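Pasting the structures here.
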Structure P
């Protein structure tokens, strides 16, 4: 019975890490929308803020995964970041019916998400 509990632990931690990442994304994007409404920043600054949102969200999700895992915390954090990117990609494909950004921008977003999750896993200690 304990083997079944141990097997479910990584999946539950990764899924809850994704939920945490999505919650952080929602809060940060709401704040960003308010800032955009009041200050009307340039497009370049908005794009940087969105990429930082991805990084911070994956950092929190990766931190949670790292706290729940006993070994290889940075890999679990990176895995959570990659899953977060795939979730973002799926949502953007459903909304636009096609991915509008280029391959280079998508790969940069993947690296940011995986790196943020990995950093969160390393900081979990």
Structure Q
């Protein structure tokens, strides 16, 4: 495992989303990562019952915001060598990609997820 330092550009997986960001602090088990772009939008629904529609509460899961900081477990952080995409374009690409995957599934979970994602999409891009 390569050593990472403050200021490194990395990818990190947080819950079910994947982000590009900068390491701003190093902690015993985590790196504090400041989000700069979204590679994969978080899955909708219950994290403890993935891809299940019949759950007590079907969560709407937002992507982390631009410059939001989050603790990412060290094993989920990798150095990123490419140019960092612009945040809103990366978010739009991640949402579009997830919608495409959900439309192809055609399950009860994917239909509920698409509904949540449509609400989020309107919130993200209504400005």
Structure R
């Protein structure tokens, strides 16, 4: 039970610091800070933990490196949410997702679909 309370407090602290870094502090309150901190720790665990080989606060690690990785995930989460606030940001995210999809599905030479063959035949990709 005490670990859960510490997890909530650490999530609130991480969310608050991330909102100050991303300058969104005036729009969110305590509950939003807790959610940003905890979900940001999941994002940090997925993207940043393999890079730095450090766990996050979601795994019960409350060390300084774990707090920094969780903070990095919260900053990434707030940056993505800032992009989604307008249609231009949504289109940028959509184009990036499409490029990632094409890269992972068509760049293996085992894929012989007509779409992937057409993508590989583009002159600027040669």
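Values in this text are rule-based calculations from the coordinates and carry no lab data. Nothing here was measured: the structure is a model prediction, and the numbers come from that model. Cβ atoms are built from the backbone, for glycine too; each structure is taken alone.
Could you figure out which one of P, Q, R the value -23000 for helix-only ellipticity at 222 nm (-39500 (n - 2.57) for each DSSP H run of 4 or more, over all residues; to 500) was computed from?
Structure of origin is R.
Each of P, Q, R could give P(r) over Cα pairs in 10 Å bins from 0, in percent, for residues 42-105 alone, but the derived value 23, 34, 31, 13 comes from R. Looking at structures P, Q, R, which one was relative contact order in percent (Cα under 8 Å, 6 or more apart) calculated from, given that it came out as 25? Structure Q accounts for this read-out.
Structures P, Q, R were shown, and distance in nm of label points 7 Å out along Cα→Cβ at positions 66 and 114 at 3.0 was computed from Q.
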